[in-house]
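Every number here is computed from the coordinates shown, using simple stated rules; none is lab data. Being a predicted model, the structure only gives us computed values, none of them experimental. Cβ atoms are built from the backbone, for glycine too; each structure is taken alone.
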Structure 1
Amino acid sequence: MFLLHTDLLGSYKIRLDLNEFTIEDPSGRILRSGDISACYWRKPWLGGDEPENTFPETERKFVRAQLAAIVWEIVGICREKRVVRLVEPAADRRLTKFAQMRIARQFFRVPGSVATFGATITPEFEVVAKTLVAEQVHTSPERFLFTTVVWCEELDPGYPWFIQERIYGDFDITIVYVAGIIFPFRVLRPRTVGPTDWRQNINTDNEDTWITAQLTDAEQVAIGKFMRAANLYFGRLDFIRDGRELIFLEVNSNGQYAWLDKVEPYQIHHAVLDSLYDDACSIAR
């Protein structure tokens, strides 16, 4: 196994041409593109201390963009060789929030959703504000817009907003889908207790406990149909359980899942590894 830590690219030596690439890691190990049997694209992040400590401030944006382009060229060669497995790079650009919901409404109830910019917001339901992207607000410290109950008359129409019907429901459900295998989990606490967005409890004294969830046969079939319609081999899907109904919120095509492996130790981990050696999970060009 060879790891390319994209937040520490300055520690690697990379060369690529029209046909192949080589990467040397900090220990001197060398990876050649012709030797790769499987490539797993796991949330590349060009952050960390580099290039901040290496390049002048005026050049960092340019250098970061160049490095990102090199990473994309590397994964492009891997896709042409059909060795990229399970996770489609940049599937989130194809499956935007609204595109997901248009597919999902064939199989599940989806909340009413509206995005606005410079327009009057007049929803016909109680709403929450959410974010369409994972960008933070560059305050000090940086902040993120979690799902928040809002009153539309208080929202400044000069800003872009993504608002959605407020779903009360019983429990938050998250499902890890790995090449046809479904791993369902739910937050132990009911939705009537604690914050609207369970992510606000991460890394706090009130961090939520997750347990295995139960799905009906019909729900499992619907999840499989949705993933095939979305053309995804992998995803972490978020739902709200409202009585006997699953309400679709979103699918993250490269979602995190390691903390859920504590519930059923390493089952997801092994399913992911198995899929990396399965030609049927190759991402087409």
Structure 2
Amino acid sequence: MRLVVTGSHGPIGQAVRQTLAPGDAVTAVSRRPAPDEVAWLPEVGGRIDEPERLEGHDAAVHLAGAAEPTWRWTAAWRDAAHRRATLSTAMLADALASLRRPPAVLVAVGDAAWYGDGGDAVLDETAPPGEGFLARTAQALEAATASAADAGIRVVHLRAGLVLGRGFLGRLATLTSRGIGRRVGPGCQWWSWVTLDDLAAMVLRCITDDAMRGPVNGTAPDPVTADEFVAAVTRQHGVRPLVPLPAPMLRAVLGSAMAAETALASRRLEPAALRARGYRWRDPDLSAALAPARR
């Protein structure tokens, strides 16, 4: 199998590479390409240099649209993150649509924040779009694949949950292991999580299963509340956090918008599409996924 991959040097891209079988090949698209990679030229309108080098591939995986993690959102960062998501996605979709032999499938990995804050509602792939910066950016990323779908390419939107060990959950786990974070906000908000190994396996499943198309919730089968996540981390580290992280403190440290859409947001996702196709999770249990042997 031959794959086109953007963001192949990031953690998800590296995990996808490790999931591939011997003999599979990756053509990477990068802003700073190595000699054997394809260049993306954002300074000239966001086009791919030598798009003919993408001819004849079996599938494309887009991982470069996600926003870079940061502690606070500035107006400049929001503008840059939104532009990157839409421009990089449209760039790849347009290039693939222009090929004489386009890939059969494009898997675009986006953000489960597409749903906004759902409270206690169970959110499967039929749930409506949400509000907020992260939701709008995730929705724009998906819309930017339109040219690929119009060209007959099967498009899958893998809406990734919070990845264990990375981003907000990674930082929180570190704080909790040091005695900080007894409760995060109200503690009852739902966090839909996934391990890096499962997310990479989901990408591969979306490539190889022709029935997978449109939105796919890329999360573990059982979301947890913030209180349950903290309890699982404290059990693994044998600590007893004493310092809470109340909502006013989170808003002061992160900014109101970022706190509301990350730590305080509630997204109780149901991965209905993966269940329907018989996907078997590698890491369905949070406590096992947090075990020292897995870190």
Handout entry: Test item: percent of Cα pairs over 25 Å apart, for residues 61-220 alone calculated as 50, pick one of 1, 2
Key = 1
Handout entry: Structure from which -10500 was derived, helix-only ellipticity at 222 nm (-39500 (n - 2.57) for each DSSP H run of 4 or more, over all residues; to 500), options 1, 2
Key = 2
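In terms of FRET efficiency 1/(1 + (r/R0)^6) of positions 13 and 101 (r between Cβ atoms, R0 = 25 Å, to 0.05), which of structures 1, 2 is highest? Can you show the working numbers first?
Values: 1: 0.05; 2: 0.60.
Comparing 1, 2, the top value of FRET efficiency 1/(1 + (r/R0)^6) of positions 13 and 101 (r between Cβ atoms, R0 = 25 Å, to 0.05) belongs to 2.
Out of 1, 2, choose the structure whose coordinates give P(r) over Cα pairs in 10 Å bins from 0, in percent equal to 6, 23, 31, 25, 13, 2, 0 when calculated.
Details: 1: 6, 23, 31, 25, 13, 2, 0; 2: 6, 28, 35, 22, 8, 1, 0.
Derived from 1, not from the others.
Which of 1, 2 yields 15.5 for mean count of other Cβ atoms within 10 Å over residues 5-12, as computed?
1
With distance in nm of label points 7 Å out along Cα→Cβ at positions 37 and 181 derived from the coordinates and found to be 1.8, which of 1, 2 does the value describe?
Working: 1: 1.8; 2: 3.0.
Working through the options, I get structure 1.
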